[in-house]
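Colleague: Structures are listed in the sections that come next.
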Structure I
Amino acid sequence: MNLEQRTQALLAVVEEFRSRRCAELLEPADAQAREIVRGALAEARRRVRTAIEEERARMASELGAAEARLATERRLATQRRAMQLLTQAWDRLRAALAARWRAPDARARWVEAHLSRARKALPADAWTIRCAPDWPASERDAALHWLTAPGSSPGLRDVRIEPDTAITAGFRVQAGHNVLDATLDGLLADRAAIEGQLLELMEEP
């Protein structure tokens, strides 16, 4: 084997060693690189999932807050509307009661109903009935006669009916310390309860 052949053979050995050594070094590096890429991809996916979950939670929170604000605004709007309706209804109720007092037939029923209540609820002491000045004298006399007629129960003998300019409609019966208030203001005195009944009526279909 001449020098050139020996040189070629040596170069072939060196090339084989280089190739084998490169393979030995590159394979672990490739494996490590693949592992690094897999880890990086997994971390990226985790961060994306976390970001999505956080964004969904933020959106859900904002949506919940918006729905709560909307519900509050609707409730307040409903309350404001109810108050407006109650104010209108209250004014109409007062006007309707005042009109009933001015109508003879309705006034007669008013007087009969509340004097009957008074006869059942109040003691048979001296009665003072203060009434609206527009209650006709003839009707007052008829009521007085009905209350003091012989055989009436309870037996009333001392009954006075006095007009009172502070009363716009109806009358108030006083027997000692006991009072039955059938004036317009007396009938509407428990505003909260009456407004509750008005709301129930407005809520009915």
Structure II
Amino acid sequence: MQKKILCFALILMIASSLQVLGQYSKQDSSYKKHFIGSTLFMLANVIPDNNPPGMFYLNLGYRITGKDVISLEFKTWKYGWPIGIPYGKSFEAEGEGFPGYIREYGVSLNYQRYIWKGLFAQVDVMPAFQKFAHENGNKIDDGFQIFNTYSIGYHIKLFNDRFFFDPSIAITHRPYQSTMPESFKQVDDRWSRFFFGQPGLHFGYNF
């Protein structure tokens, strides 16, 4: 599933880079300061696959200035492989997954800063509650983690700035993970708590 989405993300990012669009001007007080958004990764919910994310994602944001943005993101998804497995032969490979899956619920606080024109850097910090479950959905245990995302991307204004699209690429990091069930821990401990090259496909509506 993630391989399909990664290819889709790269195509969109290349296409979007052909557009020349600027950041919000400091002097322009007419831009819309609020926005609501989500991610195109939610399309993966309807793609037949062995690792459906069951994702829900809602982003509420506020543009403090023409260059500074803060937002809250409400998220839930599930995954059956350790997040730290890099792209390659082990990525979502048979025999590398958990004996079940992890369902997460979190709210992240995000800060976005425009660097040059539409180019931005963003930091997300998300405390997340976890449910460890068998493949049949029966709960094994609960957990908690801190999940951070460090992104760089490009802001694209659409339809006279009524909508926008923010393709990005990121490093994800888990600075804290509570004790996992032993069967999950044995699998997770084989991999890093960093993941490099996570694509982002955020979009939204300004108001």
Structure III
Amino acid sequence: MANPPQHLEPRWPAILALLAVGGLRLALPEALSAGPGWLLIAIVGLLLVPTVWSRQRGLDNLNKVLGYIVTGVVTVDMIWSLYLLVAALPSHRESPQDLLRSAAALWITNILVFASWYWRLDAGGPRARELRGVHSDGAFLFPQMTLDQQAKRSMGEQCWSPNFVDYLFLAFNTSTAFSPTDSPVLSPWAKVLMMVQSLISFATVALLAARAVNIL
């Protein structure tokens, strides 16, 4: 029996998302970040080199661990920057313009960081989804998973598997609507992550942006 076709997912959107997180760090005042503005993008770029290399050499376990490390680094940096931004509000040290710019940068960062986590964790990660060929079970119930086989064949989706953009859309909805809009959440770990993402988004938009507009 022939092996099922593998769904080869492009990895460059996930790489670009992590680089964008490092770039967004440059929008924050240095008082609201750990170290100079260029430090995060330098660390991300450095960690991505062995991550891409291990992927090309087929070292799946090493690639997975390195992926967790680089995503963990940007997550810790984002949370620390958010803490510094909230702590700076009572002292009025930062200008309203800096607060608005920082809030916008952290809001976008929040989307990219959690999209990366959903992409890395769902159904065993991107490599496991590729090997499986068809995505039928995971932490999120995407609309394509609810179609019957005839509908999937007619739409050319019989070998459908989620890409990074699907998780980016999910993360965007979570940050704007504070809930998934088209993909119910099934796994406890995913529910916890989405609650954390919604909380960060709420704090960024409601607390920081509103405070900045108040003092303009």
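Colleague: Starting from the value 17.9, 56: which structure in I, II, III was Rg and Dmax of the Cα atoms in Å calculated from? Provide the component values of the computation, followed by the final result.
Modeller: Details: I: 49.2, 165; II: 17.9, 56; III: 19.0, 69.
It traces back to II.
Colleague: When you work out FRET efficiency 1/(1 + (r/R0)^6) of positions 94 and 158 (r between Cβ atoms, R0 = 41 Å, to 0.05) for each of the structures I, II, III, which one comes out largest? Before the final figure, lay out each step's value.
Modeller: Values: I: 0.80; II: 0.55; III: 0.20.
Structure I comes out on top.
Colleague: Supply the structure label, taken from I, II, III, corresponding to relative contact order in percent (Cα under 8 Å, 6 or more apart) with the calculated value 21. Intermediate values should be presented prior to the final figure.
Modeller: Numbers: I: 18; II: 21; III: 26.
Matching structure: II.
Colleague: Assign the value -26000, calculated as helix-only ellipticity at 222 nm (-39500 (n - 2.57) for each DSSP H run of 4 or more, over all residues; to 500), to the correct structure from I, II, III.
Modeller: Details: I: -26000; II: -3000; III: -20500.
Working through the options, I get structure I.
Colleague: Can you say which of I, II, III returns 14.4 when Kirkwood radius over Cα pairs in Å, for residues 46-125 alone is computed? It would help to have the intermediate numbers written out before the result.
Modeller: Details: I: 18.5; II: 15.1; III: 14.4.
The value was obtained from structure III.
Laboratory data are not the source of any read-out in this text; all were calculated from the coordinates shown. As the structure is a computational prediction, the values presented were derived from the model and not from experiment. Cβ atoms are built from the backbone, for glycine too; each structure is taken alone.
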